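Undergrad: Dropping the structures in below, format is structure tokens.
Taken together, the values in this text are just the output of simple stated rules run on the coordinates, not laboratory data. Since the structure is predicted, the reported quantities are computational estimates derived from the model, not experimental observations. Cβ atoms are built from the backbone, for glycine too; each structure is taken alone.
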Structure 1
Amino acid sequence: MLEGRYLGFGGTGRNGGQIMAGIGHDLEKIRKDVGEDGLRRIFEISDMGADIIKDRIRKYDIDADFQHGYGYMGFNARQAKTLRAWEKEFKSLGSRHEIRYLEGADVRQIIGTDAYHCGLLHMGGGHVHSLNLLLGEARALASHGAQIFEYSPALEVRYGDRITVRTGKGSVRAAKLLWACDSFLNRLEPELHRTTINTYAFQLMTEPLSEELIRRISPIRGAYSDIRPIIDYYRVTNENRLLFGAATPFVEHIPLDLKAWNRRLMLKIFPYLADVKIDLAWGGPMACSPNLFPQIGTLPGRPNAFFVQGYSGFGVTPSHIICKVLAEGMHEGSDRYELIRSVRRIRVVGKDHFRPVLLTAGKTWHQISGYWNGRR
């Protein structure tokens, strides 16, 4: 494995660590590609991520602070209808965990705010220290004989029956290659570059809070997100801090003051945190696909050159599902792999010159369409 910087430099080391159900933002966007039966099969595997993560943490003794408890939050009656439908869908998967819809004053059972009209508690979800998870999984990978080379960016790739990847310090030859660069591809493979576009997400971390304040914020010590097209997401960490993240909802830009920008959003949900100090704020790119669904497959005419990319901001949990399916495809193939690779990749025209404009238009349309599908 060749890592351009160091393990955790990318999205996995700097995201919110939310353990959510599902793959992609809206499976309806891929209905035409996979059909009714395919959509049902993808939905059936979409709840596997949390169990895969827990199994790996247990098997390899990874100190990743896994905590059960997730709240999907809604602001109005339209979103309430959506959450009630989600409750039925989640329960139809036969989860052994508590799944419960809440409305009005009952919402206070899971979160300490008056900002929401309704919520859906899913105790099968939760949150994890994603950097520690990544590092633990890397150690597990090495224990199986894999070699990991940090600070080894690929400079050139030569395809053939055996593929050669050249770095600044040497080269690697292999029968198969997996491109797993996501938002850090840096145009090295044009075929992959043209079907995603980078946007940014931003997080903050408060100072350590009192146990009393933590219980007020989150009686379940859980993770949360609303269900708008572009979400706020947050969780209580193991150190009693609040981690709060978001992305710009309409106009694509990088705020000049990340602490102030994210703090303003946090106070809309938790106004009683006005005097709390913000210790850290950071951000980073994430590769989005036009249909907001992950992309896997092989490069055209190159059956031994595989790829995975385009998690569109939902990567921690779905990546464990998608990459399990991808591994099946790289090994001997599987029906699940053929199904997910059949989701078409759409070219993002003009992304190199008009990225902010395209993202602003896309975010605006995404928000408007939320009124029609019960997400706004």
Structure 2
Amino acid sequence: MRITRVRATPVAVPYRTDETWAFGRRRGLVALLVEVDTDEGLTGLGEAAAYPSADAVLGALRAMEPLVVGSDPLRIEQLVQRIDVVGTYHHTGCSSPAAAALETACWDLLGKSCGTPVVNLLGGRFRDRVEFFHYVAAAGPDEVRAEGARAARAGARTCYLKVGSDDLDTDLERLAALREGAGRKMGIRVDANEAWSAGAAVQAVAAMEEFGLELVEQPVSGRNLPEMAYVRSRIGTPLLANEASWTRSDQFAVLREGAADVVSADQQMDGGLLNLKRSAGLCAAAGVPVVKHSLGELGVAVAAAVHVIASTPNFRCANQGYGALLTDDIVEGRFAGPLENYTDGCLEVPPEPGLGVRLDAEKVGRYAELYREEGAGFAFHDPAALSRAPALPKR
């Protein structure tokens, strides 16, 4: 089998409500759907997050195309090494989602050619379904309270809330509303996106702990691991590394410094599914749980991650997903996408060969057109935040 062509389609899918974090917002999710065609008539599916932008990732994908066309897609390690070493893309960054999409498509092709789900090629099922948290958009207390109640009705066990507001009282009001709406049994995870200095982080987490926190994600800069370790030693809530831990090299450094209790990993930011599995193995060796991070993914990338997570023991916490925010998806059936496709916050492992998902041609066309017409409006930016001259940390 040989790769004959790589096709990429940018799509934009709206959110129910804007996603807002310490330094910006976006009103929907942009992704690049990648289809890898072969001379045997099989097509593999992949998906690249539009990080930092769709144009940047599309440019990287086109530059990688000569490295993969003509290759055997079933020799996944060989193909990835050609991208990383010959193409010099081992310097991870905005090229990583493109490489991950190509690698994922090859796993899809391998599963389809063998007639088995990808999970069986990665060690088999350790679990039959994969848990995701309920993303609660940062909003006014009434909206946050209502979303917490929605999460509880849906059977979610963990809610995720962005913090790091200009005023700590705003964060505390939202947290109080979320606890009230979600109930006392709901796990609550907060994410500051590096918004705080070490002293501010210790102060903020201490104030928030009365509401019962499961994890506090990246409270300080991910580029200062001793500072992370210091904050970890001063707070009562386990610290989750995120911006500090997007690649295996980063994760190794976090573990060596004792800078986190839990580590997040992301196949989009480290070149693919096999590296996500390796990340989990690295963390398991250190006795640390791992969490799947997401820059915002649709059904193809979510399905791909589910196969890895289902086959890997130490994904013991709820993983990041966008089901609570998405209005739709681009895959057929009830596998991924909006919240109603989840059961108690979980997705079943697809049983079909490969990734087990198929594109919905009508929806792909619709959201590709939306991207062409309004793609700039879905980008990672916020005019109001830009006017405030943002800088890290906030306080």
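Undergrad: Tell me which of 1, 2 gives 3.7 when you compute distance in nm of label points 7 Å out along Cα→Cβ at positions 23 and 151.
TA: Value 3.7 for distance in nm of label points 7 Å out along Cα→Cβ at positions 23 and 151 corresponds to 1 out of 1, 2.
Undergrad: Which structure, out of 1, 2, was volume of the Cα convex hull per residue in Å³ calculated from, if the result is 125? Show your work: numbers first, answer last.
TA: On the way: 1: 144; 2: 125.
Checking each candidate, the match is 2.
Undergrad: Still on this structure, I have one more. With distance in nm of label points 7 Å out along Cα→Cβ at positions 135 and 367 as the yardstick, tell me which of 1, 2 scores highest.
TA: Checked 1, 2; max of distance in nm of label points 7 Å out along Cα→Cβ at positions 135 and 367 sits with 1.
Undergrad: Taking 2.2 as the value of distance in nm of label points 7 Å out along Cα→Cβ at positions 239 and 311 derived from one of the structures shown (1, 2), identify that structure.
TA: Derived from the structure labelled 1.
Undergrad: Further question on the same structure: Given 1.8 as the derived value for distance in nm of label points 7 Å out along Cα→Cβ at positions 119 and 271, which of the supplied structures 1, 2 does it correspond to?
TA: Of the structures listed, the value fits 1.
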